[in-house]
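All of the numbers you see were taken from the coordinates with simple rules; none came from a lab. Please read all numbers here as calculations on a predicted model, not as lab measurements. Cβ atoms are built from the backbone, for glycine too; each structure is taken alone.
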Structure I
Amino acid sequence: MQPPSCQRGVTLIEVLVAVLILSLGLLGVAAMQTKSLSMNHSAYMRSQANSMAYDVIDRMRANRGAALSGAYNHQRKAAAPAGGSVAATDVRDWLSDLEVTLPDGLGEILLSNGNRVSVTVEWRDRDGETQAFVTVTDL
């Protein structure tokens, strides 16, 4: 018969330490997954803003004469344009789509230097911060 060992409970402590390390690892994975979902949503919103900006640029190219005369110009916080012209309808529809597609979506269209247009799309992300997508192109 062997004398009793002085190492009683060591295995239990080893198991508890292993469970603690595993728990911390799983918490890290959960945090990474949450951050990944947040970043994925942010990328989706930026993609939508990109699509919306190019949508209005395509509308302007389809109605180039009115676009070059400044009929599509719109300040960010201004009311949607009234009137029945194609340009006013395009801008109204675009602003309406921005409000539906992006949280607190706003848009700005500025024509400068003859045929250069700057389109800005703003929205509020999940953290409440204002994000913006700006594109500049020639008509």
Structure II
Amino acid sequence: MASIELPIRASRSLAAILIGLGLAAGAAVWVAGLDWRLQLGLSMVVLAVAATVARRQLVPRWRWLRIDESRLELIDSAGRRHEGRLIGDAFVSPLFLGLRYRLSGRFLPASLGVFRCQTDSRAFRRVTVALRHGRS
């Protein structure tokens, strides 16, 4: 498999969807008929998680992804380059790409998910096709 590259950008639309889902989940806690203190606590947790996930979509940790065979190169938002290895097979769908990797010098593996709306459509398609057909 040849080297494939994927620029990653912020996605306002995905962040808005996640905030909307968080607000709906927070409202569902209040409709459930629980004690008001439990409702308040649960809704705060739900909204905090939704805000954190939406922030990750607005300010992605990684700005660039390059895959060459099982080698992985990531460039973070500060412009620093990180190298590692892919672990296992990638999860590839028309809307989402999921990867497991281990950075050099790190013991624990990590995951990276990229939605199609976070990158150029052509680049996303090239990466997903290459991962489907180029790796076993």
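Among the shown structures I, II, from which was the value 2.6 of distance in nm of label points 7 Å out along Cα→Cβ at positions 59 and 91 calculated? Provide the component values of the computation, followed by the final result.
On the way: I: 1.0; II: 2.6.
Structure of origin is II.
Name the one structure among I, II that relative contact order in percent (Cα under 8 Å, 6 or more apart) of 26 was derived from.
Numbers: I: 19; II: 26.
The read-out was computed on structure II.
For helix-only ellipticity at 222 nm (-39500 (n - 2.57) for each DSSP H run of 4 or more, over all residues; to 500), the calculated result is -19000, so let me know which of I, II that is. Don't skip to the end; give the middle numbers.
Numbers: I: -19000; II: -14500.
Derived from the structure labelled I.
If Rg/Rh (Cα atoms, Kirkwood Rh) computes to 1.50, which of I, II did it come from? Display every interim value, and only then the final one.
Working: I: 1.50; II: 1.08.
Answer for the origin of the read-out: I.
Using the calculated result 39 for volume of the Cα convex hull per residue in Å³, for residues 11-50 alone, pick out the matching structure from I, II. Write down the numbers at each step before the final one.
Numbers: I: 25; II: 39.
Considering all the candidates, the number was obtained from II.
One of I, II was used to compute P(r) over Cα pairs in 10 Å bins from 0, in percent, for residues 43-114 alone, and the result was 17, 44, 29, 8, 0. Which label is that? Before the final figure, lay out the partial values.
On the way: I: 20, 55, 23, 2; II: 17, 44, 29, 8, 0.
For P(r) over Cα pairs in 10 Å bins from 0, in percent, for residues 43-114 alone, the value 17, 44, 29, 8, 0 is produced by structure II.
For FRET efficiency 1/(1 + (r/R0)^6) of positions 19 and 107 (r between Cβ atoms, R0 = 41 Å, to 0.05), which of I, II scores largest?
Numbers: I: 0.15; II: 0.75.
Greatest value across I, II: structure II.
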